[in-house]
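In what follows, structures are represented as structure tokens.
Every number here is computed from the coordinates shown, using simple stated rules; none is lab data. No experiment lies behind these values; they were computed from the predicted model shown. Cβ atoms are built from the backbone, for glycine too; each structure is taken alone.
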Structure I
Amino acid sequence: MARRKVGNLLALAVLTYLSQRPMHPYELSRTLRDNRDVRSIKFNHGSLYMVVQQLERAGFVAAQETTREGQRPERTVYALTDAGRAELHDWLRELVEQPRYEFPSFVAALSVIGVLAPDEVVDLLHRRSARLADQRKEILAEIDQAHAADVHPLFVIEEDYRLAIVDTEIAFVERFVDRITNPQDGWGPLWAEFHRQRKAHTESTENTWTNEGES
């Protein structure tokens, strides 16, 4: 993938909303919040202004007019340029077509999970499963709310994706717990024995260092 002039995904949302009509950053922020984009894209007031400035320097948006109402600060309205429209379409096609590894934190934890004892891991996984179940309820509530407001399913498709991801993770956690605790061929006993041997080795090493220090 070619490196883009502005790679922050917040920029993708800004380009999308400016493709509808020119807006000033405050209006963009309100639109992002009203459309619940905060569930997909992390941003705050400062980061939004920074992204708009980056897009302007890249030639993807241009200042259209600056207005002032009463004692309020000046507000600059930005419009999408032809280059910005082309960037929006090209970037979106790339994101839809090409999978990208995103280094999720749970995968990082799983790669070194053996550091913890199996009983503790099982307990933590049960807690994670409960929290995932809560997330699932929240996602379903978002979908139900959208349906009740007669929003077309196309415009909440990201919630369907979140639901699929959560369901997949819940199923994985359940399988992982079973692999540890299965009475016939579970990993628990071997895993626990590894921890016992490591603890014994550590204690033996510490005793050796203590004896050498005393001699």
Structure II
Amino acid sequence: MRISLLKHWAVFSAPLLLMLVAVWLGFDSEADVAVFFKEHSAAHPLIKAVLKFITDWSNPVFYALYGFILIKAFKAKDYAGKRYIFILLGVQVVVALCAVHFIKSTIGRPRPGQGWYFDPLTSRGNYHSLPSGHTTEITGWSLPLALKQHRIWLTVILGLLVGTVGFTRIYLSWHHPTDVFFGWLLGSFAGFTTQIIADSSLFQKKA
């Protein structure tokens, strides 16, 4: 089972990691990445609009999806379904909300084009680049679904979605590629944590 989970994680992660490798190999520095995509997005407003739509609405889709699953579980008196969603929500709050915001403000990395020097312990949003919160969140929502369902086609689709969202954060000049990478790491941690806690005997309903 554990080997199967790792295989699904590898397939799930491949689109985002390949995208990051392509970006890193295609430019001399992350500053060059920021300049290129800023100029490209300015010259192609339609592409920018489409990618902004994707980055703005991908996570809310999961809000609706898991909300629907939770309502359905309550109606069906499905204890396992309710338990899983509440575990997922709890992990997301801790990792994608609390941990991400703590790390962002503690490190104080400037967003692309906003400066060169870090400003630790800052409340300024322009210095909350590392890690990418959107990437952390979308990974934390979608990886548990891939690990739970064990369907390779679904894992591939979810991986492509995460890779696309990660790319939008770079293209729209909100994040550096390394921000997206660390967002993926945190989101992967959230995904595996959800699965491990949900499978723990401590959270199984006693007969």
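Looking at structures I, II, which one was mean projected area of the Cα convex hull in nm², for residues 8-79 alone calculated from, given that it came out as 4.7? Corresponding structure: I.
Here distance in nm of label points 7 Å out along Cα→Cβ at positions 24 and 192 has been calculated and equals 6.6, so which of I, II was it run on? Of the structures listed, the value fits I. The maximum of relative contact order in percent (Cα under 8 Å, 6 or more apart) over structures I, II, that is, the highest value, falls on II.
Looking across I, II, the calculation of mean projected area of the Cα convex hull in nm² that yields 12.9 traces back to II. Each of I, II could give distance in nm of label points 7 Å out along Cα→Cβ at positions 112 and 144, but the derived value 3.1 comes from II. Among candidates I, II, the computation of helix-only ellipticity at 222 nm (-39500 (n - 2.57) for each DSSP H run of 4 or more, over all residues; to 500) that gave -25000 used structure II. When mean count of other Cβ atoms within 10 Å over residues 96-103 is calculated for each of the structures I, II, the largest result comes from II.
Ranked by mean count of other Cβ atoms within 10 Å over residues 48-55, structures I, II are led by I, which has the greatest value.
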